[in-house]
Structure P
Amino acid sequence: MIELAPEGVRVHPVYDQTRITLAGITFASTAAALASRTLLKLLRG
């Protein structure tokens, strides 16, 4: 968000909580899939 005032210009970041949450879920599921695949390969030899 950009705020124009007589004192100057200020830029405030806008956080989209939905995007942050979906990125976290995607990261966690990918990490879990890679870890389980690695463990299975190690156990099977």
Structure Q
Amino acid sequence: MKDYVTSIAFTEEQVCSQKFLRDFTAACRKMSPLVEFTTKARGLKY
């Protein structure tokens, strides 16, 4: 099995910002297609 990794870097300023949860949620949505692909490729429900 191969490993697939995706990540988005955040600065300390971003993490401490009041907008961080919004930014984190947007980052998760950007990574969602890879998660969906790998999940379905393993024959699992997404």
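Points to keep in mind about this one:
- Origin of the value -22500, where helix-only ellipticity at 222 nm (-39500 (n - 2.57) for each DSSP H run of 4 or more, over all residues; to 500) was derived from one of P, Q: P
- Structures P, Q, by Rg/Rh (Cα atoms, Kirkwood Rh): label with the highest value: P
A short reminder: the numbers here are calculations on the coordinates, not readings from a lab. Just so we're clear, the structure is a prediction, and the values are computed from it rather than from any experiment.
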